[in-house]
Structure 1
């Protein structure tokens, strides 16, 4: 058989394609870039809620003012879970709950509301997730906390109004080894290598020692990611948010925290106290200390659920 006959029987070998040239620049990945939906926020109502007004350009002064005002006005709380209600993270729902109903929320609610406000004011921001370390035993925890990185005056700043156990009072410069006192609350940020090559650790000084608050990476998140994390925290049977009442508020140099019937007060000078409330005192404390008003039906449910938490 000739060579030509052999080729016709077996078929021709495929001819390799020529190497491609450089790939074109990637097109836009997402068709929608309005990640924080600032346009859905009633900005005037939000600013009234936190006690601000006037011209608020996207500067560090504005970021600091908004952060401090939000933290003082809107408490950390998990009352929706105690009341058996869903935790909704879209901006209109957050506005209705925390602005119009004058309630609070936990980290995803708080920092997504803040993100919408900052977006509306013209800031550029990235949402991050963190592993809460405070109160842990050294074993790794999942990333279940939300915080923001915000650009202002040519630098990056951390913003976080949703860490119920303390943390930032105002924006914190995103720089390795940065240590500062925020109204007497001492904080420090360090770059570490714990899980990957670039992790960051935020610590706070509690008047006696430095304690780890949380660690995080710079990978960006979207509200959709927070929705998945929030679903886990609101449905998992071992989630700390579903089996106790948790409320916190920072006002100047004093931090208040209520866990079921235990009211704790911590001050910047290291002093503080804790006292046990009678069950009938819980609702008045929610109103008078944390600014949370409830109707009679809600009050009855809260008292009944807290009573149940105390016996389990």
Structure 2
């Protein structure tokens, strides 16, 4: 809502373990009801950043607020208002669905606990699994139970760390439908993911690599800012063409996409000049918009360099 203070508003947030700076002076602002995607390779600092936001880790530098509370000085006031979901299923597998939700509700001191459990089970369509051991659920239903546990205390902010890893596409879609419903109710979500199709369902994105924030904005803004030129190549024996194109001036990526190749680079003029000798039958070259995956690979290569 316009004029409201950001749910997350941090500047220069930093975490150091030993001699390694895992999160290096990251700024972030996230509005109420926003779905904010947090992307980056393994070991990039995403989980560490999320844990600082919810009060599980104290920043070594930087300042700011989460839900209006100081992230350095008031972590205990943040925790009751946050739902945190880790990549690994962390509930008790030898307890039933209801018993797990009851345990979490007791931990948060939820008033009207039985009614809250009932509402959560109904909302997440867990009724037929109410008395089933959590460990016997499929990956998708474990994920749904984990999200239920995040929501039972009615948090204002969800911090979801790789929440859809290892689940099937239908379960992923159902999960995202639920997240968008929650956003419509004013609940904010910061979600780390490796899936580009999921990233495109976020309102805004941030890309982090080696502890540094490399890009932030909507999908369209990030793609436009990178200025990546991409050509689609079709024709016979494309795999033989890959090695001939890689390493040419202006060619940064050559990736197979189904029955075509995508050839990309930031220097559009150099890329076109290198491809021109190949632009003849039996191959067809067509300039296309760059996609999010190509942009993130480009950002990653810049970060390595």
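Upon calculation of semi-axes √(5λ) of the Cα gyration tensor in Å from the atomic coordinates, which of the structures 1, 2 produces 41, 24, 16? It traces back to 2.
Name the one structure among 1, 2 that distance in nm of label points 7 Å out along Cα→Cβ at positions 44 and 260 of 2.5 was derived from. It traces back to 2.
Figure out for me which of the structures 1, 2 the number 2.3 belongs to, where distance in nm of label points 7 Å out along Cα→Cβ at positions 148 and 228 was derived from the coordinates. Before the final figure, lay out each step's value.
Values: 1: 2.3; 2: 3.9.
Among 1, 2, the structure yielding 2.3 for distance in nm of label points 7 Å out along Cα→Cβ at positions 148 and 228 is 1.
Work out the source of 17.3, 51 here, i.e. which of 1, 2 gives that when Rg and Dmax of the Cα atoms in Å, for residues 180-291 alone is computed. Going through each structure in turn, the value belongs to 1. A value of -10000 was derived for helix-only ellipticity at 222 nm (-39500 (n - 2.57) for each DSSP H run of 4 or more, over all residues; to 500); which structure in 1, 2 was it taken from? That value comes from structure 2. Comparing distance in nm of label points 7 Å out along Cα→Cβ at positions 252 and 276 across structures 1, 2, the highest figure comes from 1.
Starting from the value 22.1: which structure in 1, 2 was mean count of other Cβ atoms within 10 Å over residues 68-75 calculated from?
1
Each reported figure results from applying straightforward, stated rules to the coordinates on display, with no laboratory input. As the structure is a prediction and not an experimental result, all values here were calculated from the model. Cβ atoms are built from the backbone, for glycine too; each structure is taken alone.
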